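Just so you know, all these numbers are worked out from the coordinates, no wet-lab data involved. Predicted model only: the values in this text are computed from it and were never measured. Cβ atoms are built from the backbone, for glycine too; each structure is taken alone.
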Structure 1
Amino acid sequence: MRKLVVWNVMTLDGYFEGEEAWDLRFHETIWGDEMQAFSDRQTAEVGALIFGRRTYEGMMEYWSAQSDPTAIFMNGILKYVASDTLERAEWNNSTLLQGDVVKAIGALKAEPGKDLFIFGSADLVADLLPTGLIDEYRVAVAPVLLGGGTPLFRPMETPINMRLLDCEQVGSSAVILRYALT
């Protein structure tokens, strides 16, 4: 069975996006040769990407216009988009997941192959969190305090406990935390 891994970058105060949609300038504070090497190692684990609609549309717009090695990966990898509003998935190698997304992602996990990764997609992650489908949370923490924006996690009625799998310093400013549900 494949793992479902969530990958996000967040600020030290817990935001994965600034006040404006796609305000990701804080990503620049952690990017460098070591983060690129981590990214390259991580992409070797990816069998397919899963996005929520907003992340899918933003990623498609950005990566479709790029031609570097990361763009080649992003444009070529198999992608799934969870959405009840999209009529079709237009990005190369994309499939639309509609209806019971939990069931659809569970079926994808049961297929053989490399792991499934969710990039961004905080709303999708929040919807999947209580289902137990997510096997691992990988979060790069950027040394920035935004003071506002879109939080990585929504408020919850019941706390969800996790256990630390790994903590890795990348470069001189980033820490990558890996957690699993207990």
Structure 2
Amino acid sequence: MSETLADTFTVSWTAMADGTVEDYTQLSKIFEDHAGDTLVPHLLSVMRLLEGPTLGYRIDRARHCRQSATRALRNGESDEFVVAALLHDIGDVLAPDNHSAVAAAIVAPYVSSETEWVVRHHGLFQGYYYFHHLGGDRHARERYAESPHYDRCVDFCASYDQNCFDPDYDDLPMEDFVPLLDQVFSRPAKYTA
């Protein structure tokens, strides 16, 4: 097995302020190679954490996400939108109280601003279907009515989220989405920090 840059290069400093152009050029190459090799497998590992308990729903959250992506794929949505549908609830296992923001942060460097916006706001928009049952405002999403992405998010929730809890739906297995994940996450990342 041949050595890689990650095997042969180490910075000489212990404080980032002491780094050089050469250091950061090499680190950038190492990071890009590492991320390219590991991002999709890591995402799949996190998605597997959504398998298991149904938490009162009729299916687990992993299957809910697969149903969302399957419906988007079968409806002819773009590859990035199908991937966004697949990952829209990935944050549930890591940050349940702000899962939409976590999922949006994951996809943001690789998708359009519209798709990122939909993922970021879907949690609030989904509230249309249940907030009023808990004493909340089902129309809370209306604060975003002027957004150019408002209708797209309403449609996402109606077509690919609120209706994706069906144990009889023939959703595709996770493996079928790996090529789309590879395609979307191999795009040059937009720097978002």
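Some notes on this structure:
- Label whose coordinates, when helix-only ellipticity at 222 nm (-39500 (n - 2.57) for each DSSP H run of 4 or more, over all residues; to 500) is calculated, return -15500 (choices 1, 2): 2
- Label whose coordinates, when distance in nm of label points 7 Å out along Cα→Cβ at positions 68 and 84 is calculated, return 3.8 (choices 1, 2): 1
- Calculating volume of the Cα convex hull per residue in Å³ for structures 1, 2 picks out 2 as the one with the greatest value.
- Parent structure of the calculated result 17.4, given that mean count of other Cβ atoms within 10 Å over residues 12-19 is the read-out and 1, 2 the choices: 1
- Relative contact order in percent (Cα under 8 Å, 6 or more apart) - structure with the largest value, from 1, 2: 1
- Structures 1, 2 were shown, and mean count of other Cβ atoms within 10 Å over residues 108-115 at 13.4 was computed from 1.
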